Structure P
Amino acid sequence: MRLAVFTDLDGTLLDHGSYSYAAAQPALSALKARGIPLILASSKTAAEIAPLHAELGLGDWPAIVENGADRIAPGALSEDAPVYAKLRDALAALPEQSQHFKGFGDMDAAEVARVTGLPLDGAALARKRRFTEPGLWSGSEAGQDDFLAALAERDIHARKGGRFLTLSFGGTKAQQMAGILHDLGCDTAIALGDAPNDIEMIESADHGVIIRNDHGNGIPPLPGEQTGQIRRTALPGPEGWNTAILSLLDDLGL
């Protein structure tokens with residue numbers, strides 16, 4: 001068996017409030033000691049993920065960025081963003097439907113820091129988007145339905161994460177996971193996440209883990225929970241992540 005672990009960040013490996021992964025350190029050390037690839041899979045930008053990737057010592061392993069819109073090879077980052085510009089232009093062309101949607105492109109770094117809880121420098125990195133636009137919806141449910149329908153006519157997809165509604169032209173964490181497994185020569189995947197935008201990745205993995213979410217849109221019951229393919233943690237964030245990884249390594253004889 002050649003195993004790889006794919007993990008969401010905010011509310012999963014990283015604590016919802018502090019963004020710390022300290023509670024997951026025993027499991028992180030266990031993966032590193034066994035040479036098991038750890039693939040970060042997040043709605044975060046490449047600019048945001050690169051420092052954490054280096055801090056965790058993940059070497060040449062790729063990372064999935066902006067909700068699966070792309071993957072990055074650390075050390076080969078680009079700031080060109082034609083796809084993001086196209087997305088922002090589409091929003092500008094829908095003034096009536098998008099009036100209650102406020103994306104990161106509508107905020108300065110200070111406001112992004114306020115709505116995310118990130119430090120100011122982290123918020124600046126979060127605004128360096130290339131593929132997707134996260135934002136907050138302040139209108140009615142009916143208005144949001146109209147907004148999403150107008151976006152769909154322009155081939156723009158919307159995904160609800162733990163905090164934000166994220167817009168893109170497609171691409172999922174599950175699709176990127178499949179490609180990375182192939183490239184790494186791995187045949188078994190563990191995937192962990194806490195929000196609806198993680199469902200496809202969790203369901204596509206051999207072993208899925210739903211991390212308890214106390215702060216937003218959690219994951220509803222999934223069919224794989226009945227078969228044992230998917231498990232839920234009793235603890236949230238990195239505490240739950242740590243317990244789940246150590247338990248799975250034990251179950252898999254690793």
Structure Q
Amino acid sequence: MSAVATLPDAEEERPLLKVSRLSHYYGSRLGCRDVSLDVYPGEVVAVVGESGSGKTTLLNCLAGRLTPTAGSVEFRMRDGRLRGLFSLTEAERRLLARTDWGFVHQNPADGLRMTVSAGANVGERLMAVGDRHYGRIRSTALDWLARVEIEADRIDDDPRAFSGGMRQRLQIARNLVTRPRLVFMDEPTGGLDVSVQARLLDLLRQLVADLGLAAIVVTHDLAVARLLSDRMLVMKGGEVIEHGLTDRVLDDPREPYTQLLVSSILQV
């Protein structure tokens with residue numbers, strides 16, 4: 001089915017990201033099919049579903065990491081124009097990835113340079129947007145380490161000396177230091193202890209609210225979706241089967257599959 005998720009006041013605000021009838025196949029195997037979605041400035045959209053539902057394929061297409069088989073992904077540039085993601089040059093896409101976009105991986109080692117210091121991980125993103133003043137870069141890195149609850153005296157330590165939760169917080173700082181307009185998150189709390197997950201979720205919720213970010217969060221955890229997102233898409237077999245405001249979907253699921261997901265959480 002084609003799932004079009006929009007805000008009630010969509011006519012009063014222009015979407016930041018516009019996705020139309022997006023599909024991706026791996027040869028003959030379906031990744032995702034016929035997904036349409038508008039993401040508005042400052043809102044968080046969760047994409048939920050079990051393993052193999054197509055949510056990560058969708059996220060990678062939206063972030064330009066996979067080229068869709070069909071459909072389009074458009075992003076509103078700073079000049080106000082919607083541009084087709086796959087019509088941009090490689091240099092333009094790299095610039096987007098350094099400035100207006102962030103990508104938080106489930107495994108923080110995939111989003112960090114593990115052999116350079118924590119400060120350098122944050123500072124590299126600042127240098128990528130043109131900052132060359134060492135003192136200012138270090139000061140900003142210290143500020144962001146404090147924001148993600150990493151002690152200042154760890155700024156010169158490299159991430160190999162950090163716990164999994166600290167690495168994930170460092171990856172978040174690295175991504176948000178340039179104040180991107182849209183952040184993609186792939187299972188941001190996956191693989192962490194429950195207590196660490198709770199702390200990280202509180203941090204993410206605060207940062208998203210403080211910075212006014214738009215975000216797309218892929219997760220199999222409905223508690224994560226409820227805490228972080230305004231709207232939710234439920235995927236099964238590569239298709240969006242239900243969508244709507246997060247509280248509505250979780251409190252009054254309409255599709256049997258969504259009902260099963262919600263009830264399985266309640267029974268744990």
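For which of P, Q does distance in nm of label points 7 Å out along Cα→Cβ at positions 19 and 243, calculated from the coordinates, equal 2.7?
Working: P: 2.7; Q: 0.8.
Value 2.7 for distance in nm of label points 7 Å out along Cα→Cβ at positions 19 and 243 corresponds to P out of P, Q.
Work out the source of 1.9 here, i.e. which of P, Q gives that when distance in nm of label points 7 Å out along Cα→Cβ at positions 99 and 147 is computed.
Working: P: 1.3; Q: 1.9.
Working through the options, I get structure Q.
One of P, Q was used to compute mean projected area of the Cα convex hull in nm², and the answer was 13.1. Which one was it?
Numbers: P: 13.1; Q: 14.8.
It was calculated from structure P.
Work out the source of 121 here, i.e. which of P, Q gives that when volume of the Cα convex hull per residue in Å³, for residues 59-114 alone is computed.
On the way: P: 121; Q: 94.
Here the read-out was taken from P.
Rule-based calculations on the coordinates, nothing more; no lab input. The shown structure was predicted, so the numbers you read here are calculated from the model rather than taken from an experiment. Cβ atoms are built from the backbone, for glycine too; each structure is taken alone.
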